[in-house]
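In what follows, structures are represented as C-alpha cells.
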Structure 1
Amino acid sequence: MHETARGEWRPTPQRAAVLEALRAADGFISAQALHAALVADGVTVGLTTVYRTLRLLETAGHVDVVRDSDGERLYRPRPDDGHRHYLVCRECGLSLAVDAEEVERWVTRIQRDIGFHAVNHTVELTGVCDGCLSGQADRRPDS
C-alpha cells in the first residue's frame, strides 16, 4: 500500500490480495494466518505488508479488531453500518456481535465532557460459549 503526498492510499496488487483474503476469511483472523492463506494461494506478499495493510485499514476504520487469549490482534472487515463490539469465546474463537449502544453513548459523553475529538475506543468481551461449556466445541467462529 502506498500513500500519496496527501495521505490517500493508492491500491496495489498486494493490498487488493490482502483485502480479498480478509473478506474470504471465516470470522476474525490474525495477520500471520492471513499471510499464510495468501502464500498458500500463491500470492507473493510479505508479512510486513500484511501487517502494514491491516494497520492502515484499522486506522481508516475498515476493520474490527479483537484480541485472542494470547493477546494477538485478530481482524475482520467492518460492516458498512459501522464498528461493532464482539463477545469472543476464549475456547473456540466464536465471535458474536453485541448491542453496545450504552458504550457508544458513554464514549460520546466522555469525549464531549472532557473536550476531546475523534476518540477511538476498544471494548473487549471474552467468555466461554455454551458449546464449549458443554463440551461440544465443534462450532467455527462465524459471526
Structure 2
Amino acid sequence: MSDLSVTKRFRIAESELDWSASRSSGPGGQNVNKVNSKVTLRWKPATRPGFDDGWRHRFEARFSTRINREGELVLHSDRTRDQFRNLADVRARLVSMLLECRVAPKTRRATRPTLGSKKRRIEGKRRLSEKKRLRGRPQRDD
C-alpha cells in the first residue's frame, strides 16, 4: 500500500503503520475458517514526527481506550470477506479519527439570560401553575 494521506500537509508513512491479518469471525461462512481476512492496524501516534502537539493530545484523550500500554493505537476490521477491503476500511477509519480531533473545540463563554427570556420563563411558569390550580376541586360556597 502507499502512504496514508490525512491532510495536504500530514501524511503517515507506510513504514509507520504495522498491520497484520488473522482469522475473522465476520461474514464468510466456511471460508472464515480458511482465510485470514481480519485486519489489525497498529500505529504509534506519540513517535510520529510532525504531528502537532495539540492535535496529538486531543487524539490521545479522545481515543485513549484504543491505545495500549506501549502507546500503539490498535484498530480492527472484519466487515468484509476481503483482506484488502478490510485494510482499506481500517485505514479510512484511522483518517476519520484523526480528522475528528484536528480542530480544537471552541471555548465556551458564559453568558447570562436576557431580561426578556427571564420574563417569558416566569410567565410560562405562572400560566402552568394557574392551569394546574384550576384542575383542582371547586371550592364550596357556604
Structure 3
Amino acid sequence: MAELMNCPKCDEIFVKNQFRDICQKCWKEEEKDYETVYQFLRKRENRAATMEQVVEETGVEEDIILKFIRQGRLKVTSFPNLGYPCQKCGKIIQREKVCPPCAEQLRKELELHKNEEERKREIEKRDKQATYFSVDEDFRKHR
C-alpha cells in the first residue's frame, strides 16, 4: 500500500511505493546519475576504474553508486575494482552482505550461542527431573 512521506533527499512530500523511496524529481536525478555512471563504465578503458575514479570522473556521489550496486543495476562482476562495504567491518566486497572473515566469525558466534542455549536447556531439564527429599525430624522422633 502506498504511503505519504517526505523525500529523504529534498524533503518534498510524495507517495512512497514499493518501487521508489524518493520523490519523482529526485528519482529522475538518480536516473540521470545512473546513466552517467553506466556510460562511463561501459567504455573499455574505464571498466577497471576504482570507486574513487568513478566518483571523480562522473561527479556522482559514492552513496548513489553504492545504491545502484546494491539494487543490482551495476554488476560488480563486470567491474572488478568496484564493490561495496561489508555490513560488519566495512571492507570492500563484491558479493554477499558480509566478507568471508566476518561471515566465519558470525558462524562461530552463532554456534557458540546455540551451544550455550542447549546447555541451558539441559540444566533446566535436569532441574525439573531432580527429586528432592527432606527429612522431617519431628516425624522421626514419633516413630
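Say we calculate Kirkwood radius over Cα pairs in Å for every structure; which of 1, 2, 3 gives the highest result? Spell out each step's value before the answer.
Values: 1: 16.7; 2: 19.8; 3: 20.3.
Sorting by Kirkwood radius over Cα pairs in Å in descending order puts 3 first.
Starting from the value 83: which structure in 1, 2, 3 was volume of the Cα convex hull per residue in Å³, for residues 44-107 alone calculated from? Answer for the origin of the read-out: 3.
Values quoted throughout were computed directly from the atomic coordinates according to the rules given, and no laboratory measurement underlies them. Given the structure is predicted, the values throughout are model-derived calculations rather than measurements.
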